[in-house]
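Structures given as structure tokens follow.
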Structure I
């Protein structure tokens, strides 16, 4: 589903290179964990996949379902099924969450040539998804993420993902700031979306998230490159030994 070859990325503003020859392959049905220390390029990778501006790709390619992802703008990527859950979800004052969700779902349906959802059908879908994620339906009447706790913001993003049913889900440190109860709810929401037709990339510092979302593969990112890949046991090894030994061995 996703093939990244020799990717080099730098910050447009100052030319700092963050990604330095990254190679990564993620298959349909796979949950791939990306782990690494601060500054290794994990969030930059998620931003590049979603089409965020301010980054310049100087070399390499990203192929998504046979298409050149780098030739697609943000809206085209979203319509094609690419979804990014942010580490710090943004607030959108003045935009009710229900309005935001309905517009997003109908824009996606329009792109696929489907009819817009009727209001009753839309509300039915949202109520069912919110119940699965233990979200108070009244919370969704408030502006997007405004006044939400950290855990509520993350649940709201997983709700968006559940409703939009993307093919490629990129979770950028979704466990950041979550207590154990919220972590379990969010993880359960992600696990409900596991499918042979969907790939999930989980970006995290810690193994604790991977106790709830068990990955098929684990990749260690350091200084903009994948320096080691393995199965879920690699995450346990990193939890026990840290990154330093692995990074020194790759130097």
Structure II
């Protein structure tokens, strides 16, 4: 098991990519703190993980609140004694044309997607620095994984705050990585393409024409599955990725490589 006995917090884990990450981490031996504002979905996932033989607990947290971010880390330490991995997965979208976008909606998206990742990472890193390195880790103190998007590089016209937040998250990944490299903490990102989640269905796949547009710009000709992103997260959290920091990997079905529609 690649994550045996490591303690991981996964935000936005009640469904979609976050839930897939929680299940994959638990299957690889991690003890997982499932976090979300959705208590019903989060606690149901904890039961699923336990039924599959894994170890998980739930902690409700609004990642945009510092006190919740701190309480989330304290919850992990209270239950499992330490913290080894944080997956900043919580994210929201708001669709509007640029001239119609309300200030409060811009702020709301950045509060979760960017500020929430900063607050959770800061709390997590403080704990990682305060605890001894994991046994046999050669000084490695922890890993932070920021869930970005291909839209950190590309853009969708009516997804202004989401695109801005993910671009900024890529820079947060870089600046954290260089600031923490000599302290034994790796910081990496994942930039998924179009993944078959509830978020994609409600924000993008609003019609057959919209679905066709998505597939036309994905060379592999299909949506990705949450489990495929989760496997990338497991790799990045494991010792297999021990020389990776400051970079974002893009499991996108070839989308970033495509510069015109076939």
Worksheet item: Thinking of I, II, which structure, once FRET efficiency 1/(1 + (r/R0)^6) of positions 79 and 215 (r between Cβ atoms, R0 = 35 Å, to 0.05) is computed, gives back 0.80?
Response: I
Item to complete: Kindly point out which one of I, II the value 19 was derived from, the read-out being relative contact order in percent (Cα under 8 Å, 6 or more apart).
Response: II
Worksheet item: A value of 135 was derived for volume of the Cα convex hull per residue in Å³, for residues 31-158 alone; which structure in I, II was it taken from?
Response: II
Worksheet entry | At a computed -13000 (helix-only ellipticity at 222 nm (-39500 (n - 2.57) for each DSSP H run of 4 or more, over all residues; to 500)), which of I, II | II
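Each reported figure results from applying straightforward, stated rules to the coordinates on display, with no laboratory input. Only a predicted model underlies this, so the values are computations on that prediction, with no experimental measurement involved. Cβ atoms are built from the backbone, for glycine too; each structure is taken alone.
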